[in-house]
Each structure stands twice: as structure tokens, then as C-alpha cells.
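These are the structures, in C-alpha cells.
Every number here is computed from the coordinates shown, using simple stated rules; none is lab data. All values reported here derive from a predicted model rather than from experimental measurement. Cβ atoms are built from the backbone, for glycine too; each structure is taken alone.
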Structure P
């Protein structure tokens with residue numbers, strides 16, 4: 001589903017060059033649940049930006065659904081993001097004065113989907129993310145952190161993406177609430193077959209996935225199946 005071929009990323013500041021990524025190679029097949037793990041400064045955020053079509057590599061090729069997007073324009077990358085990728089961020093990124101249902105439907109507004117269809121798709125996405133119907137018209141500040149993250153997951157699902165990309169999705173949550181969110185990802189993967197990539201620095205989070213790609217100093221140091229996978233059930 002996605003493939004990195006010899007990906008490199010170099011940042012230039014004045015006369016100084018910093019290699020954030022070096023010769024990154026891997027494939028993620030349709031329907032896999034993968035964690036990309038590494039410490040701060042390892043290059044995982046840069047890699048996330050490339051996988052999410054938020055940035056392009058300095059060298060190498062990046063493919064998503066067989067499309068080589070390495071040299072796409074900003075407009076072409078935006079189209080790929082809106083059609084193929086659902087994002088879940090650590091900070092939730094919900095509009096504070098907009099009710100839950102409208103927050104979830106926002107990606108479809110930008111895709112020029114008519115209002116009735118937007119609303120129906122948002123309701124389906126909220127149901128898929130196990131978000132209670134009685135809170136659909138609440139504002140984000142009336143919700144707990146875990147509930148806000150479920151709204152963010154629903155928003156990521158609303159355009160029926162090929163890929164769900166989650167950047168430190170439990171970073172602002174306590175352990176118990178974080179496990180509930182991770183259980184939601186596992187349920188989506190098991191029941192609906194979504195391809196999910198989680199970016200994290202925590203082994204406990206990574207071990208909820210099926211496979212861990214470990215990155216350090218801009219290079220992949222291991223790429224292995226999870227031997228003792230943590231399975232968390234929704235509560």
C-alpha cells in the first residue's frame with residue numbers, strides 16, 4: 001500500500017546540512033497495523049510527514065497506492081491527503097467552537113461533499129469509532145481527552161481513507177485512557193481492515209501494532225513482527 005525506496009531527507013540552514021533521514025526502505029501492505037518507533041530526534045516525525053504527504057523527500061521515491069508522489073506539487077499532495085489519508089494528532093486539532101458532528105464532517109466540506117452526505121458520513125464515522133451518540137452535539141471542551149481523541153479518529157475515518165496515520169495519538173492522555181484509544185485502533189483494524197500507522201516513542205504503544213519499524217539517527221535499525229502483541233479491549 002505504501003513503499004519507501006531509498007528515502008533521504010536533508011535540511012539546509014545557511015551552510016549547514018542536516019540529514020534527517022538516510023536510505024529508508026520499507027513496504028507496508030494494505031491492511032497492516034504498523035508502529036514506527038524512535039526517540040526524539042530520530043527522524044520519525046520527518047518520516048511521518050513524508051508518509052502523510054505533508055513533505056517530500058530530498059532523494060528516493062515514495063509510493064502510496066502505486067502512485068509515485070515523491071515529486072508531486074503542493075496541490076497534488078493536498079489531493080492525495082484529502083482522498084487517501086486520515087490523520088490523528090496528539091493535540092486532537094478539533095475546532096473548539098464547533099460541535100462534534102461538524103468537526104468530524106470538516107474534511108468533507110473541503111472535498112465539496114453536499115451537506116446531507118457529510119452529516120451521514122460523520123455519523124457513520126462516529127459510530128465506527130465507538131463515540132456515544134448522546135455527545136454528538138457537544139463542544140470539544142465538554143469532552144474528556146479520550147473522547148476528544150475518538151472524535152479525531154472519527155474525523156480521520158470520514159473520507160474512507162486508504163491509510164490512517166496517527167502521530168503520538170496517546171501523548172496527551174493518561175495510560176488508562178490511552179489504552180482505550182489504542183483499543184479503538186485495534187478494533188478498526190480487525191473489523192474494518194484499515195491500514196494503520198502509528199508514530200510513537202513508547203514501546204508500550206508500539207506493541208499494540210502487528211509490526212514495529214524502529215528508527216534511530218535517521219536510519220532503520222530494525223523492522224520486525226511484534227512477538228508478544230498487547231491486545232486491549234474497548235471498555
Structure Q
């Protein structure tokens with residue numbers, strides 16, 4: 001399965017917490033430009049799988065290859081560098097810093113990457129304009145709706161021009177209208193900016209613009225739909 005054209009490759013991944021096996025021999029290959037979903041009930045292990053893909057957790061067994069490099073060969077510094085420059089994370093509960101403005105929240109990954117203040121501001125404003133959200137720049141997260149906060153979280157995930165966005169149940173706390181807006185935003189990112197998207201969802205019937213859909217059940221991954 002390990003191929004040269006895959007951005008992400010998992011082979012026979014196992015993970016357990018205490019005596020419970022959350023993942024049981026998961027294998028998955030994701031090519032550049034794909035949009036895939038991993039669906040399953042709460043507690044099925046979807047977040048754990050995304051954390052492993054995003055180099056935030058180490059599996060108990062199996063092989064991971066990401067951007068051509070094996071997990072086992074990476075130092076902690078190299079993993080941090082990959083997360084900072086190549087992966088954008090979108091979490092269920094936004095993770096925006098309440099004391100910072102929308103613009104400052106978006107700039108944060110660029111500050112960590114060492115960009116100048118002027119360049120940070122330019123890039124953040126450019127993305128806000130691209131997604132028609134410039135009017136929110138000076139607002140604090142607490143003054144935004146849930147849908148607005150989640151869209152800002154996606155823009156923050158994009159600011160370092162990542163190759164992959166990992167979105168962990170991003171619509172679970174949103175109403176239907178905002179969920180649709182969010183999915184359209186991710187679709188735009190995928191199609192126009194050619195960013196690979198991996199999204200998780202507890203809704204087996206949620207309509208997503210995916211090329212492949214998977215079900216995670218009892219630690220196993222099952223293919224539901226293939227383009």
C-alpha cells in the first residue's frame with residue numbers, strides 16, 4: 001500500500017487506552033487533493049485517528065508515512081515542524097483565544113512560524129477578504145456566532161498554506177444552515193486551493209462533497225462510498 005503519490009499512509013494501525021482497543025488494524029491512504037470523511041458514533045475513535053494522522057499521538061502498532069516521511073524516523077522537532085507548516089487543524093469547539101481579535105487569532109500560527117508582524121497581518125487580511133469575512137477582523141470571538149467562529153477557525157488553519165486540513169466534527173455544534181456554510185467553505189478550500197481535507201462526523205447521512213466516505217466501527221474502518 002505504501003506508494004509515492006500518497007500524502008498520508010496508515011498501515012495496520014493499532015491503538016488502545018488501558019485495556020480497550022480503540023483502533024484495530026486501520027489502513028488508509030490519502031492522495032493530494034482528496035476530500036474524505038470518517039464517520040462513526042461518539043467514542044468510536046475518530047478523534048484518536050485524526051490525532052495519529054496529525055502526529056499528535058503515537059500508535060501502539062503499525063506504520064505511518066506522511067509527506068514521504070515515516071513517523072518512526074521523525075524527531076519531536078520534525079513532527080512539530082510538519083504540524084506547523086503542512087497540517088491545519090480544525091476542532092469541534094473552535095479553540096479560538098477569547099482575548100485576541102479574529103485577526104490576531106488568524107495571525108497566531110504565522111507568529112509561531114516566525115513571520116514578521118506586517119506579513120502576518122497581510123496574509124490574515126488576505127484570507128479574510130478571500131472568504132468575504134473582512135468585517136469580522138477586529139471582533140472578539142465571544143461576539144461571533146458559532147458558525148462564524150468555526151469559519152474563522154478554518155481560516156486560521158489555512159493561514160500557513162497547509163497541504164492537509166484535519167477537521168474533527170466541525171459541524172457537530174452548529175445548526176443546519178451554519179453546517180452547510182461550513183461544508184461549502186471546506187469544499188471551496190479543497191477545490192480552489194487544492195488542500196486535502198479529512199473530516200470526521202457522527203452523522204452517517206450528512207451530505208458532504210467527498211470523494212470517499214468511511215465508517216469507523218468497533219476499531220475497524222469500512223469504505224462506504226468511493227467516487
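Here mean count of other Cβ atoms within 10 Å over residues 121-128 was calculated and came to 20.1; which of the structures P, Q was it taken from?
Details: P: 20.1; Q: 17.1.
Value 20.1 for mean count of other Cβ atoms within 10 Å over residues 121-128 corresponds to P out of P, Q.
So distance in nm of label points 7 Å out along Cα→Cβ at positions 49 and 145, computed for just one structure, reads 2.6; which one of P, Q is that?
Details: P: 2.6; Q: 3.1.
Computing distance in nm of label points 7 Å out along Cα→Cβ at positions 49 and 145 on every structure in P, Q gives 2.6 only for P.
Say we calculate FRET efficiency 1/(1 + (r/R0)^6) of positions 97 and 185 (r between Cβ atoms, R0 = 25 Å, to 0.05) for every structure; which of P, Q gives the highest result? Could the numbers behind the result be given before it?
Values: P: 0.35; Q: 0.75.
Largest one: structure Q.
Which of P, Q yields 13.2, 44 for Rg and Dmax of the Cα atoms in Å, for residues 73-168 alone, as computed?
Details: P: 12.7, 42; Q: 13.2, 44.
Of the structures listed, the value fits Q.
Output the label of whichever structure in P, Q has the greatest value of distance in nm of label points 7 Å out along Cα→Cβ at positions 41 and 209.
Numbers: P: 2.3; Q: 3.2.
Once distance in nm of label points 7 Å out along Cα→Cβ at positions 41 and 209 is worked out for each structure, Q has the highest.
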